[in-house]
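Just below sit the structures, each encoded as structure tokens.
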Structure P
Amino acid sequence: MGKIKRLAGETILYGLGSILPRFLNFLLVYLHTDVFAPDEYGVITKLFAYVAVINVVFSFGMETAYFRFATKPGADEKKIFNITQTVVVCVSIVFSAIFVVFADPIATALDLAGKSDFVIWLALIMLVDAAVVIPFARLRLQKRALQFAMGKLMNIGILVGLNVYFLYLAFDPQLGVGFVMLANLIANAFYLIFFSKTLLTWRPTINRDLPAMVRYAYPVMLMGLAGMTNEMFSRVTLEWWLPENFYEGQSSEYALGVFGACFKFAVLMNLAVQAFRYAAEPFFFSNAADKNSPALFARINHYFIIVCCVLLLSVSINLDILKYFLKREAYWEGLYVVPILLVGYLFLGVYYNLSAWFKLTDKTHYGTWITLAGAIITIAANYFLIPHFGYLGSSWATLICYFFMTILCYYYGQKYYPIPYEVINGLLYITVTIAVVYLTNTLTFTNQWLATGFHSVVIVVYLVVVYFIERKKLQQAIR
């Protein structure tokens, strides 16, 4: 139980450094949906979807490789840091240079003719992001969660301030959504100052350990690339496969803008998943040799599912209040997809927990194949569902993909690294929570205060019931 408490504490600190900044970034949706119409916001959604996918290539899976090789007995952490940082910087410089050189044709291909500056700024954003991936990983390995949180919080503070300045005080319609990218670039440049000492002490290193690290890392990179495709593909393909006039004469960019804005609510679940992942990944590696680790990992996954179910319930039944974060009412029409996306991200979080087995057994190629299978499902589901259901189809594609990946990961994990997960209990929690969300949302109230009060009572009753169900296990674990 002490290890679980320590992991929970580290997750909270990483939440300050991950969830809170991203939550503040989520609040930027209020500014963006105030200044930009859905079709303009669709451009932002599309561009940053591409950035998220390409960022995976820039980091080349070296973050996980750093954890794996730096935690091996007798490993020289400094040497591992130098090697992984060298790979990431070299890969990101090469790709960034390609984007800069071919900025004009890339901008044209993205329907941004004459906006090559946008492509250059995005390339620089990705370059800086990649340059600090390993330094942030080192903070996690060294359990310096507070410093991790400080770096993330200071960055988002700068980003929010720049967005307010550019969009309200110095806005120029000619640049438009470009201000969002410019703000991100300037805010990211802060990381170079924050990690100046670490970056100055880094020494480019290539030695005989590199081939083994690359063999370990590239399946992780492919897995991340396929995973990001799963996450972002649905947003990009709305432009490709949405029939004309599907949403009463509105353009596909309009639909993409609505979907992208509503997707931000589902990202709240992903933020919790990411905060847990930041703490759990080094935790799993550090405790892999413990003979009790399978039972420990199973207990952690059980509590993780419970926390995610509480978040699923809290967000899904309070969309009548949360919708006001979307400034223009035009965005509200897509809110009905949020619960579906939340469940999808819940299964993604479970998948991350289950994926510990192939990282600890050095069978990362299984993760690649599972995630590639998920990518194929995502593409196929979007292809068949978008023409008939629009972004509702994209939402279901997300859920189907992550659910299927979770099943595959569990099946192979039990063969190679058996862990006694509480599968039935976990599925019951998820199913009951979905039922509570559905039943609660069927009730309508004319008074918002009454509605919010009722929703609060539902959440409190849910928490009380969960406590009484789990209290014996908690007491036993503490003893």
Structure Q
Amino acid sequence: MRNPLRWSLSLALMLGVGLRARSAEMRVSVYETAERSTHRLTKVEETVMAPGRHLDEIRNYVFVDPDKAFQTILGIGGALTDASAETYYKLPESKRRELIRAYFDPKDGIGYTLGRTHINSCDFSSESYCYVKDGDAALATFSVEHDLRYRIPLIREAIAAAGGRLRLFASPWSPPAWMKGNGDMLHGGTVKQEYRESWARYYVAFIRAYAGAGVPIWGLTVQNEPMAIQTFESQHLTAEEERDFIKGFLGPTLAKNGLADTKLMVWDHNRTFMYPRVKVILSDPEAAKYVWGVAYHWYTDPAFDHVRQVKEAYPQAHLMLTEACTYPFDWGKVHDWNWGERYGAEMIEDFNNGADGWTDWNVLLNKDGGPNHVGNVCFAPVHADTQTGELTYMNSFYYIGHFSKFVRPGARRIISSSTLDALATTAFLNTDGSIAVIVMNATDSEERFDLRLASAGVDIASPAHSILTCIVRAD
């Protein structure tokens, strides 16, 4: 296989001298999702770049430079929760096959390669539960039998549909109630000092139990949303408490049990407090040596600068958005176009600011935005009517697909800059040498632009309220 970066350099040189031989042709395939059409990840154009085009200041341009490569992309995906699994297994078999193929098949679907799941219950479970009996600090009764009914089988199907290439990471919402100072899995609280070692061994027990059930765990986050005291399963940890738990208990416990390669991520909460929180942990060498990366969510203000600042301050840390959803749930608004546009805008910004991966929340929910045992319901890219078996694909499914289908693991982000603010863009160089350029237009007007690599270009139309993925390949 040719080296894609070396190929990109030679490509730029070829285009720069205006080589017009057929072997140097740059073919462009354009895929489109647009509000005022039936196009949903639809191939709308196959064209060729013309070399030797001069710049014209009255035209709009998207400039792509494959010579400048940045972070390597790990993958894009969504969460496989109790709610998703319970809804999935209420569908007829044909609809289950359709859904799993739509999400995880790289050819016939949008090719998810990342997955998230939860340790113990979360809000998107039908009930609160944990994996051990009360007071069992030795974890002798540890069992994931609860998850074997729905969640683990769904994850196994997803892994198979993805061809075995699904990186799965897990996050705890709360330790068992008896381990916490408030005696409750809900409403915050913090693990008691005397149970911190048992809680660290709990992660190990979970990883081993899932592996035994045919589900390898690639990574962990220390705690879901540690700054929030929620009405559902939650644990409140200060930055110092998270740091001390990592270096004193969780990190050493993973290492001692042969799990040092498990990718451990900190924070797992909103971008807004991301930088100061991460600084406390990653400035401590004894904690930082166990930390692979930083997880974050998109709720509250966007605060994309925090992603960039963490990447600049701690370039060794991998950055991954690990949860995103839109709410409040309203079935009457399931087809509103703004849901997809939020995904497109935030994914472009996150990747341009240094994210290595991007993971949505529930892959599937029912027509009520659940099940959810505290009524904290929300939208998912796909909703199911469990009475009729009908699946409803929101436009967010297609917007995410413009990334996940065409930006494959191992791709490098490259420069993509627009001369028009209305056209948001990012671009990636895949390992097969193809370039994926994503352009989003959230305005009410069509905008035309010249997609440019070196001195070659091609004119492309960006419809109002649309997202495009342009795949560029050298013949």
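Read the figures in this text as sums done on the coordinates, not as results from a lab. For clarity, every value in this text was computed on a predicted model and none was experimentally measured. Cβ atoms are built from the backbone, for glycine too; each structure is taken alone.
Taking -7500 as the value of helix-only ellipticity at 222 nm (-39500 (n - 2.57) for each DSSP H run of 4 or more, over all residues; to 500) derived from one of the structures shown (P, Q), identify that structure.
Computed on structure Q.
Computing mean count of other Cβ atoms within 10 Å over residues 259-266 gives 25.1 for which of P, Q?
Corresponding structure: P.
Could you tell me which structure in P, Q was used to calculate mean count of other Cβ atoms within 10 Å over residues 131-138 as 14.2?
The read-out was computed on structure Q.
Comparing structures P, Q by mean count of other Cβ atoms within 10 Å over residues 43-50, which one has the largest value?
P
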